[in-house]
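All of the numbers you see were taken from the coordinates with simple rules; none came from a lab. These numbers come from a predicted model, not from an experiment. Cβ atoms are built from the backbone, for glycine too; each structure is taken alone.
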Structure P
Amino acid sequence: MNGADAFRVSADAYEQWMGRYSTPLALAFVDFAGVMPGMRVLDVGCGPGALTSVLADRLGPEGVVAADPSEPFVEACRRALPGVEVVSAGGERLPFANDSFDASLSQLVVNFMQEPEAGVSEMRRVTRPGGLVTGCVWDFAGGMTLLRTFWRAAREVDPERAATMDEAVRFREFDKGGLATLWRAAGLDRVRVEPLVVSASYTGFEDLWSPLPAGVGPAGAFCAALDEKRRAALHDALHRRLEVRDGRFELSARAWAVVGTVPA
């Protein structure tokens, strides 16, 4: 399964699974990126529009353009933000002229690109000299509680397949050092990487579990492919490993955020 296929699901399923983290992360990410009123900004891999919405609040709809290769996400973003231009496009081939934006942002996307190097280079191409190219990726190896715990539970059910699908394994090059290397390889200057920590709340364990069988993201794809017996085993293993009581709870999540400046 490639990155785009992992998210050809309903926007509602995505919102239930990962979307609840997206808005608080977007707020922190926009501050990290230095987005200021008066800028024209591109959201690469906009999904249903969490980051796009935060950008539109800060810049006005006319200051934001969004792009995503998933048609369900493009339609959801257009419905939610009718004043924003939203186009169907992957990050590796952006349909914009050189130097079109003051900044290009990509939230939780670059690791899912089929060609990450091309994606970051495209973000640089469409950003003016002196502008900012930014991205953020979950700390899959340790700081993203939900996903780290999920894959530990998954290894109890199907160790071999879980080991190959675990995002900490698949995306190990997108850690703090890897992101800095990727940004510098694209020719960006003054590259820096910082952690962003957010949290999400759940009304109970079933609130967390319910979107997984829909197949959203790598974790959902793993869950959806299981037979009924092993899916029930995964349910119980994840519940046990999270060590959450009945009722409302919160989970923390850390992302690595990277920013670089387009050379003058």
Structure Q
Amino acid sequence: MAELKLLEIVEQSGLEVVEQKTITEKFSDYEAIAKEWEIKAKQIVVTNETQVTEMAMAKTARKKFSDLRIDIEKTRKAMKEQSLRKGQVIDSIANYLKSLVEPIEKYLKEQESFIQIKQSKEAELLKIEAEKKEEAERVAKEKAEREEQEKIRKENEKLKLEAEKRDLIEAKRKAEADKKFREEREAKEKAEKDLSEAKELELKKILEAEKAIEREMKLAEETKLKEQQAPDNDKLVKFADMLLSLETPELSSKNSVELMSEVKKRLENISNYIKKEIN
């Protein structure tokens, strides 16, 4: 049975008969020994620590199997190395022969496919020309875009400088306008202050004039009392003349002068009214 199993493996390998025989001769002894010692090994059964003899027998049997495994591995490597060298020689021969055949095959293929190769080359040339043209157009487009961007950048820079210049001029104009406005406001405030002071002064003069009139009127009343024996008409005439002879203050502003002129007219009207009524 042991040899049958090994033979089955070798026969199913597909190797030549000589190689099958060589492999069988190399490994059949190992198979027989392994099967033999397998039976002996199974007879060694250790169930407790007192079975020292059995343990020693197990050690001896294990050493036998270990040596057997090492010998099998050595034989495997040796035979495989021979097969490897054989395979390398075969590969070298095959490569040499293919180096003779392939160039001729390639040459004949080129002759056979002359039209297709020519068309392929022409198509490749057209493709290369198209790619060159496309690349040239791309480069030209990028150059144009860069030039346009540079033009836009310069234009923007110019507009920016012009805007800054305008802003500077506008800021200067605004500063001058603000200065002029402040000066005009200050001048207006000063004029209003001067006018207010002038009006106060004129008002003061008018008040003084009114007080003077009151004094004169009081004096006239006192005179009237003193002249109770005089005729009433004479007294009224004297009163009317007295109104016209009242001393008026000297005024400077237009409003005050106009006001005093109005006062004089009214006094004159009063005097004329008295004289008219007497007649």
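For structures P, Q, calculate distance in nm of label points 7 Å out along Cα→Cβ at positions 140 and 236 and state which one comes out highest.
Largest value of distance in nm of label points 7 Å out along Cα→Cβ at positions 140 and 236: Q.
Consider the structures P, Q: one of them gives 13.0 for mean count of other Cβ atoms within 10 Å over residues 212-219 as calculated from the coordinates. Say which.
Derived from Q, not from the others.
Match the computed value 1, 6, 14, 18, 20, 17, 12, 7, 4, 2, 0, 0 of P(r) over Cα pairs in 5 Å bins from 0, in percent to one of the structures P, Q, and report its label.
Matching structure: P.
When distance in nm of label points 7 Å out along Cα→Cβ at positions 108 and 148 is calculated for each of the structures P, Q, which structure yields the highest value?
Q
Quick one: distance in nm of label points 7 Å out along Cα→Cβ at positions 44 and 252 came out at 3.0 when computed from one of P, Q, so which one is it?
Of the options listed, only P reproduces it.
When distance in nm of label points 7 Å out along Cα→Cβ at positions 20 and 84 is computed for each of P, Q, which one produces 2.2?
P
When helix-only ellipticity at 222 nm (-39500 (n - 2.57) for each DSSP H run of 4 or more, over all residues; to 500) is calculated, the result is -33000; to which of the structures P, Q does this value belong?
Q
Work out the source of 8.5 here, i.e. which of P, Q gives that when distance in nm of label points 7 Å out along Cα→Cβ at positions 36 and 132 is computed.
Of the structures listed, the value fits Q.
Comparing relative contact order in percent (Cα under 8 Å, 6 or more apart) across structures P, Q, which is largest?
Ranking P, Q on relative contact order in percent (Cα under 8 Å, 6 or more apart), first place is P.
Any idea which of P, Q comes out highest on FRET efficiency 1/(1 + (r/R0)^6) of positions 156 and 220 (r between Cβ atoms, R0 = 25 Å, to 0.05)?
Comparing P, Q, the top value of FRET efficiency 1/(1 + (r/R0)^6) of positions 156 and 220 (r between Cβ atoms, R0 = 25 Å, to 0.05) belongs to P.
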